[in-house]
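Laboratory data are not the source of any read-out in this text; all were calculated from the coordinates shown. Please read these numbers as outputs of a predicted model, since none were measured by experiment.
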Structure 1
Amino acid sequence: MNKYEIMFIAKATQESSEVAATADAMKAIITDNKSKVVEFKELGEKKLAYPIKKEINGYYFVMQVEATHEAVSEFNRKALLDERVLRHLIIKLDEE
């Protein structure tokens with residue numbers, strides 16, 4: 001398994017319980033695909049540098065994962081389809 005850092009931004013116009021449900025759904029994509037979330041950070045609501053889908057604020061989340069390529073591909077696919085996620089970024093970390 002490889003190590004990845006995944007950042008995603010959830011819509012801030014949702015209720016706080018919906019934001020938490022979005023974060024849990026994103027974590028579940030990784031864990032359901034036989035991978036694990038090593039660290040999960042909620043960075044809170046921040047103003048976006050530019051409007052995305054008419055949103056000016058977003059909730060930022062960052063997670064470190066040890067995942068298979070299939071799990072990361074599935075996360076990427078579902079994050080693109082999920083309307084609650086404004087943007088996401090997946091970075092493969094170097095092996096030490």
Structure 2
Amino acid sequence: MESRIAAVSIIIENTDSVDKVNNILHEYRKYIIGRMGLPYHKRNIAIICVVMDAPNNVISALSGKLGMVPDVTAKAVYSKLFSSDETKGMD
């Protein structure tokens with residue numbers, strides 16, 4: 001199956017939603033390359049950027065689940081490059 005690199009940006013506007021977001025991210029941990037979280041205390045929000053290597057449907061599913069959490073916005077940006085599972089790990 002083809003996979004792509006994507007960056008999923010997440011904005012959490014209510015700290016009550018943080019645990020739900022973390023649980024969802026944990027479900028997709030095998031596809032996550034890295035994660036950076038920034039608390040923005042001045043506005044009382046959190047911003048998270050998650051970088052993934054996954055099939056399109058997995059990236060879309062993660063973004064969709066996150067977007068259904070109250071007070072959470074999530075958007076994915078996709079790389080134009082595709083790779084198949086056969087080419088992973090071959091440098």
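Results, tabulated for the structure shown:
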| read-out | value |
| --- | --- |
| Source structure (of 1, 2) for Rg and Dmax of the Cα atoms in Å, computed value 13.9, 46 | 2 |
| Origin of the value -10000, where helix-only ellipticity at 222 nm (-39500 (n - 2.57) for each DSSP H run of 4 or more, over all residues; to 500) was derived from one of 1, 2 | 1 |
